[in-house]
1. Could you figure out which one of P, Q the value 2.8 for distance in nm of label points 7 Å out along Cα→Cβ at positions 56 and 264 was computed from?
2. For mean count of other Cβ atoms within 10 Å over residues 64-71, find whichever of P, Q sits highest and give me its label.
3. Thinking of P, Q, which structure, once Rg and Dmax of the Cα atoms in Å, for residues 24-231 alone is computed, gives back 18.2, 56?
4. Given a value of 35, 14, 11 for semi-axes √(5λ) of the Cα gyration tensor in Å, for residues 136-207 alone, calculated from one of P, Q, which structure does it belong to?
5. Taking Kirkwood radius over Cα pairs in Å as the criterion, which structure among P, Q has the greatest value?
6. Supply the structure label, taken from P, Q, corresponding to helix-only ellipticity at 222 nm (-39500 (n - 2.57) for each DSSP H run of 4 or more, over all residues; to 500) with the calculated value -22000.
7. State the single structure among P, Q that was used to calculate FRET efficiency 1/(1 + (r/R0)^6) of positions 40 and 144 (r between Cβ atoms, R0 = 30 Å, to 0.05), giving 0.90.
8. Kindly point out which one of P, Q the value 25 was derived from, the read-out being relative contact order in percent (Cα under 8 Å, 6 or more apart).
Structure P
Amino acid sequence: MKSYEIRDIGLAPEGHQKIQWVREHMPLLSRFEEEFERTKPLEGVKISLSVHLEAKTAYLCKVLAKGGAQMSVTGSNVLSTQDHIAAALAEDGMQVFAYHGASPEEYCRHIEMTLEHRPHIIIDDGGDLVGMVHGKRPDLGEEVWGGCEETTTGVIRLKAMEREGILKFPMVAVNDAKCKHLFDNRYGTGQSVWTSIMNNTNLIIAGKKVVVAGYGWCSKGIALRGAALGAEVIVTEIDAVKAMEARMDGHQVMTMKEAAPLGDIFVTATGCKDTITMEHMLTMKEGVLLTNAGHFNVEIAMDALENEALEKKEARANIMGYRLSNGKWIYVIGEGRLVNIAAGDGHPAEIMDLSFAVQILSALYIKDHYQQIGKRVVDVSQDIDQLVSKRILEAWGVAIDFLTPEQEIYLNSWEV
C-alpha cells in the first residue's frame, strides 16, 4: 500500500517547527505523550483520522502513534490542509493522504486511501470517513470497532444514520462533551473566526454591523467576540429559545431577509444549507463580506453565486469578489468554507488541547468497550470530562474547592 500522497516531502522542516510550537502549548497532550511512551495502550491498533490537517492535529497523531497506534491520516477540508504539516507526518513514517487545494475527486480518493489499512478506530471531523465505509466502500469498514466524531455537523449525520438503523458500529459524540463544545465551539471558534477575518481583510471590526446566522455554541462565541471588538451584532435564528437567548445576551434578533440589507459582515454557523441565498445577496450593501464558520461550504449559496455573478475577481489572498446583476460587489472569504481554518490556522493550541484530550480518551473508551456499546451514537462519559478538566486545571496551577462530608450529606438530603 502507498505510504503517502502529499505535495512535497521537502516541506517537512517547516512542519516540524510548527508542530513543536503547539506541543509547547498543549500540556494535556504532552502529558499523554509521556504516559503513552511507557504504557503503549494502543499497541497494534489501526486508526484512520480525518481532521483539519494542521499543527495541532499533527501533534494529536504523534501522541496516538506514541501510544502504539498505526496512523493513517487525511484532512477534512481541502483548504485547511497545510502541506508542510502533511510532509512532517509523512517524514515521521505515517501514512498521509492529503494536500492543500485538492479537487473533489482527489479529496474523495484521499478519504478512501486513508481507510485502506482497514482501521479498528475512526477519528472523524464531519463524518466523511464514516460516510465512505457506509456508502462507497463498506468493505473497508469490516474491521472497525467504532469511532469518535469531532464536530457538530458530523454528529448530526451520525444521529441521522442511527435513526435510519444503518449505523454499523458505535460512535462517540466527542463534540457534545462539555470540555469540547463549551470551550472549542465557543471560545475557539469565537477567537479564530475573527482572527481569520481581520488577518485576511486588514479591516476594522468596531462600528460595523455583523450578522451571525444561528445561535448555537459556535455562534455564541462569534457574537461574543464580535461585540467585544465593537461591532453591532445581529443574530438570525430558527429556534425561538435560542433567539430569546441571543436577545437577552444583548444582540438584535431578526430574520435573514431583514438582516441582509443591514449587515457589513456576515458569518454563518448553522450547519444547514442555503442560510444565505442569492435572494439575500441581492439586497445586501456594496462591499459586504460573507464568511462561513460551519463545517461544509453549503451555508452560503456559493454555486448560485458562481453561476449568477456577472464578474469575478480576486480582491486579496483568500478573498474573491463577485459583481451581482444589480452592479454591487460582494466579497467571500475562503470560498465559503470554514473561514477560521480554510483561511487561517484554526483554533488556538490551548483550545485544541482540550478537544484532542477528549478525543484520545474517547478512542481508548471505544477500544475497551466497543463490544458492549452497540451500533449507536453515545455521549462522552462524565468521567472523561472530569479527568480532562481536572488535568487542565492542574496544568494551569488552579485549585478549586471540594465538598466536606457534611456538605455531601446536605446536598443529597431532602431535609434543610
Structure Q
Amino acid sequence: MNRGQLEQRLLVLVTLALVAFGLVMVYSATSASAAIGDGDPMTYLKRHAIYAVLGVGLMIVASRFDNRRLRLLAPPLVLASIVLCVAVLAVAPEINGAKRWLYFGPVSFQPSELAKLSLLLFAAGYLARNGAPRSLGELWRPIGLLATVFAGLFLVQPDLGTTISLMLMLSGMLVVAGVPARTLAAAGGLAVTLGLVAIWASPYRRERLLSFLDPWADPEDAGFQTVQATIGFGSGGLTGEGLGQSVQKINYLPEAHTDMILAIIGEELGLIGTTAVIAAFAAFAFAGFTIALRARDPYGKLLAAGITSLVCGQAAVNLGAVLGIAPLTGIPLPFVSFGGTSLLVLLASVGILLNIAVDERAPSGAAMPGRRGRNSRPRAAGARGGGRPPRARSGSDVRRVAGSRRG
C-alpha cells in the first residue's frame, strides 16, 4: 500500500460512517417532534440527507482538485466571508436570541462556517510563504488581526462556539508551522483573557459558565440542558435503551438533533455507542495529523493540520460540553449533528485533506530526495558531492579491486 493510501482509506471510511450514522440519529432525534409538528416524521431527515449528498459530492470534487490552487481562492473567500458576516448581523432574522443564518427561500446559510474555511486557506498560504511568526507582532499582522475580526463578528451574533473552534483550528496550524512555544503561550493567554472578558460581559454567557460549575443549582433553567443530558447518559447505561427509544428527545432536551445529539446517542446506544463515536474521531485525528506530518509541501502540511484541528477540536468541545466536563458553547458534533452549512463545509474540507493524502508531487522549486531539482546543475562525470575530484587509486588499490572481481 502506497504512502498516504492507508490514511486516505481511513478518512473516507470514518467520514462516511459518521455521516451515515448522523442521518440515523437525526431521524431518531426528530421523528417524533416532526410528526407532531407537520405530520411528516422524515422532515429533518430529508433536509439533512440532501445536504449530505451535496456534501459528499463536494468532497469528491475537492479530492480531485489540486490543493495548491486553493491559494488563489483565499483572498476573495476572506472578503466574501466578512461581507456575509456583516450582512447576517444587519438583515438576518433573530432565532433563539441569535443572528447566525441568512435565508434564501427554503435554504439557510451560516456565513461563519465559510469564514472558518476562508481563514484556514488564507493562514496556510501566508505561513507557507512567509514562515512561522517569531513574535506576537509578526503573528498579529495579518493572521491575528484577521482572526480577531472574525472572532468579533462571531461574538456579536452571538456565537461563542464558532469562535472557539476558529481559535482551535488556528492553534493547530501555528503549532505545525513551528511558531515558538513562548509566542504561542503569549497568544493563547491573550486569547483566553479576551474570551473570559467577553463571557463575563454577557449575562447569557456568564450564566452558562456559572451553570457549568454547578448545573444542579438551577436544574430548571440555567443548568437544564446539562442536567437533562446527564439523565440521558445515565438512562442509557452500557448498551442503551435501544435505537429510537429515547425519552429525553421528547420535549426534555433542547436542541436534541444539533448540539446535544450525543446525549441521545448515549441514551439509545449507551456507553458502547458513545465510545464508538469518540473512537471514530480519534481515528480521524490519527489519519489527519499523519497526513500533515508526511506532507512534503508546506502549504499542504498546514492545510491538513488546520482541517484536522478544526474537525477534531470542534468534536472535542462538543463532547466535553455534552458530557458536562466543559461549558456549553453551542458547537455541533461534526458530521453527526443536523446542520446543512456545517456539513457541506466539513465534507469539502475532508476532500481537500484526501487530495493532500495522495499528492506525491514535490513542492515547487524543491528537489526531492533521489531526484534532481528543476534548477540544479548536472554533476560532472565522476564528480563527488562537494565538487571534489575522485581520489586517484594506487597500484595496491587496483590489484585489490581486480582480486575481488576474480573472486
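1. Only structure P yields this read-out.
2. P
3. Values: P: 18.2, 56; Q: 20.0, 59.
Going label by label, the one that fits is P.
4. Only one of P, Q returns 35, 14, 11 for semi-axes √(5λ) of the Cα gyration tensor in Å, for residues 136-207 alone, namely P.
5. Q
6. Going through each structure in turn, the value belongs to Q.
7. P
8. Matching structure: Q.
Values in this text are rule-based calculations from the coordinates and carry no lab data. These figures come from a predicted structure and were not determined experimentally. Cβ atoms are built from the backbone, for glycine too; each structure is taken alone.
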